[in-house]
Structure I
Amino acid sequence: MNAVEVRGLSRSFEGRAVLSDVSFTVRHGEVFGYLGPNGAGKTTTIRILLGLLAPDAGVVRVLGRDLAVDDAARARVGVLFENNGLSDRMSAAANLAYYAGLYGVPDPAERIDDLLTLVGLTDRRDDLVGTFSTGMKRRLGIARAILHRPEVVFLDEPTSGLDPGAQRMVRDLILDLSRREEMTVFLNSHHLDEVQRISTSVAILAGGRIRAFDSLENLTGASDRPTVTVTLADPDDRVRACETIAGLAFVAGCDPGGSTLLHCTLADPGATPDLIAALVGAGIRIEEVRRSSRSLEEIYLEALRSAEGGGA
């Protein structure tokens, strides 16, 4: 069973389709990046998953349950929207204590101490939240969202409005949630660098539809069958290089890309040194060997162009 399942989800507002036949899954324990421009429908998706909005069509499940009707399942989920849900007139510790009471957290004092350490706010535990910076409030908001040890936590634009230093602290914190707290993290964001640094899989939403969905490794080409681009020093060596490569069992395929370029797909991700050794051993001079991959930014912009062009 996946942590999150979305199948054929559609939702309109006042006759305007916001989500159209959206489908994706999130595995247990991963950091899932849900990417899209502002207004793409990312927050609407989360609200439907949480049972706060009803879909027009489709099925959504979190931990195999429909949160709109399952109170017990809702207790296993945490969420942080743009509003951190904190009182400026209470201290950091008092804010967490208040929510610990609502959630019925056992041993709340110990849990609060652990979380303040996790988010780096131990020395500010007794200070009023109204005196905190935006980044500090965001970190405390994450602590609030995971106070009751949820199995899945939804983070809606957690680094929005933060300076680069605060963004990095929040990114590191999200990784800690996945590893140390063993939580599934559903990260809703339009910050490409943030998602590429910490996510294991990504879905890109544009024009109301999913334009790309896969592991980050597969999307960017950093998979178990990488492509290596070989630049030959002499174009006259091209035919001989192709013949040499054709006899290598660890090369799954090779396509020419010009008079001196060869794009080789490796069956073994660790075979790049063997490829170089085989070519040099055949007397072929190499100018450059580069492992090819696409950035998440390229994939994202391609998805937006597809949406703008009316692609289905």
Structure II
Amino acid sequence: MPDAPAARPIDCLIVGGGPAGLTAAIYLGRFHRKVVLVDKGEGRLKMIPRSHNHAGYPQGVVGADLLENMADQARRYGADLRRGEVTGLRRDGRLFTAQTDAGPITARTVLLATGVVNHRPPVPEDVHADAVDRGLLRYCPICDAFEQTGKRIGVLGGDRHALAEALFLRTYSPNIVMISLTGEGLGLDAQAQADAAGISVVAAPVSGFDFSGDRVVLTLADGQTEVMDTLYAALGSHTRNDLGRMLGTDLVGGQCYATDPHQRASLDGVYAAGDAVDGLDQIGTAMGTGSRAAVAIHNDLRDQEGQTLD
């Protein structure tokens, strides 16, 4: 027998506790809305050792510290933040029922701030965490390539996506090397672009990763090694969009949520914000979409309650 929904619906269920979801929770709390935010604790912001391009922090800010501060701020205004997973989501008339680790939640609106997942190199979790923490393994050149200026930078990936990242990084250093994980190679035109930019493309794929020292050491399938100051993983990513698929919301390219300028998804009462919508993957962008979604949610609920001007 399925769980019975909660007796009184909340105003908004937010799925995802990254900068988009937490910003929305702060705004909605200050609008005196009843909000529950559910988050698994797997967001990418907590992986950032220190962000130097987030406005207002001239000395940089640690990702986990920023999350903690935002969560504290949301709680101050009444947001109910819960650690857990939303495993199911369905529409019941004008309401939404979510199945979570802590039982069902019934809400008038839903904000999907579920983010994206970076595809990682095949290393153990503890090794990965340590390498990211020490800046040996990176995922966002927009965020932190400035700090790598002039260094030897590796790009893990052998396709056009990886080449695009290598070309972006070429702004910061003349010493860029691309190394494939699986052995795929560039086409003739792409290889010509790499050659013209002075980007070294290693033919042999990686067979081993060593992040134990102060530099990254990659062992290649032919027995050779490549040593670099830092390694950017350019293996792609995928959007966490399972809940939207359950509801039948429209997706752009089968990945990101399609929204209007106010973050409304294609199904009434559903909104989306953050990296699951916008491909820039920046803290400031996520916060902007979160605040825009919160204002739209509040105003749409006001309209239902007869509190807007005709």
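Brief remarks follow.
- Read-out P(r) over Cα pairs in 5 Å bins from 0, in percent, for residues 50-121 alone, computed value 3, 12, 14, 17, 19, 15, 9, 8, 3, 0, structure in I, II: II
- Per mean count of other Cβ atoms within 10 Å over residues 58-65, the highest-valued of structures I, II: I
- Origin of the derived value 9.6 (mean projected area of the Cα convex hull in nm², for residues 26-185 alone; candidates I, II): I
- Origin of the value 21.0, where Kirkwood radius over Cα pairs in Å was derived from one of I, II: II
- Among candidates I, II, the computation of distance in nm of label points 7 Å out along Cα→Cβ at positions 194 and 226 that gave 2.9 used structure I.
- Here the criterion is mean count of other Cβ atoms within 10 Å over residues 162-169, and among I, II the highest value is seen for II.
Read the figures in this text as sums done on the coordinates, not as results from a lab. Bear in mind that the values here come from a model prediction, so they are computed numbers and not experimental data. Cβ atoms are built from the backbone, for glycine too; each structure is taken alone.
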